[in-house]
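What follows draws every value from the coordinates through simple rules; no lab data is involved. Quantities reported herein were computed from a predicted structural model and do not represent experimental measurements. Cβ atoms are built from the backbone, for glycine too; each structure is taken alone.
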Structure P
Amino acid sequence: MKQNYNNTMMTDDEIKQLIAKNAKAIEALSSSLAAEKQERQQKIIQWEKDRNQLYQYLSRIAAAQASFYEVQADYYHQLSILGDRQTQINEKQAQMQAQILQILQHMNLPTDPNIEE
């Protein structure tokens, strides 16, 4: 027999039962800790997969954005070219009108078709 902290005596069987209970409790705690560790590892792995997928999405968005800006720049460039062409056409048209007026004046014809002489 052993004496415990309350000055009560424990039999060898009681000590063995206490040891067995403690062993079961330790085993249960160990199992619980192992399960929590495994669950935490799975969550970390899933988090890493999610993070990698997010980075892939962000990369795709950045690439799409870059493509959009390239298309937009090309669009504005084409608009600029069309604007320059329109300016050239307008200038050419003004020159032609001036030449027509000179010809009409040289021929002494009215320059304004709405005016009758």
Structure Q
Amino acid sequence: MKVAIVGSRSLNTLGIEEILPYVPQGASEIISGGAKGVDTLGQKLAQELGLKFTCFAPDYERYGKRAPIVRNEQIVDYADYVLAFWDAKSPGTRSTILCCIKKHRLFRVVPI
């Protein structure tokens, strides 16, 4: 199962041990957007568990200001399950959650 781990960049205090309980069994790949905060934790978690890691970095050259939103949509399209750690403020994480709803993607929001 391809699991996207996304969330607010401001959430720098979370550790792997705090996100691990939310990762479903059977995860074979971790996906993130390459930003600071939760995305970086996703990469560390993949390394810790020995899982494949895929990063969808925003392509500003191609999409300009919309690059992060397009990247979030690409993550949702690629993932089987999206795990969103959200502070109820981050507009990027909010857009990812709304994208999951729109595309009928399995997801879980973990309030932080």
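Looking at distance in nm of label points 7 Å out along Cα→Cβ at positions 44 and 92, point out which structure of P, Q has the largest value. Walk me through the numbers on the way to the answer.
Working: P: 7.3; Q: 1.7.
Once distance in nm of label points 7 Å out along Cα→Cβ at positions 44 and 92 is tallied for P, Q, the winner is P.
Among the shown structures P, Q, from which was the value 0.95 of FRET efficiency 1/(1 + (r/R0)^6) of positions 28 and 76 (r between Cβ atoms, R0 = 30 Å, to 0.05) calculated? Show your work: numbers first, answer last.
Working: P: 0.00; Q: 0.95.
The read-out was computed on structure Q.
P, Q: which one has mean count of other Cβ atoms within 10 Å over residues 36-43, as calculated, at 21.5? Don't skip to the answer; put the middle values down first.
Values: P: 10.0; Q: 21.5.
The value was obtained from structure Q.
Quick one: mean projected area of the Cα convex hull in nm² came out at 17.3 when computed from one of P, Q, so which one is it? Spell out each step's value before the answer.
Values: P: 17.3; Q: 6.3.
Traced to structure P.
Supply the structure label, taken from P, Q, corresponding to helix-only ellipticity at 222 nm (-39500 (n - 2.57) for each DSSP H run of 4 or more, over all residues; to 500) with the calculated value -31000.
Numbers: P: -31000; Q: -11000.
This value belongs to structure P.
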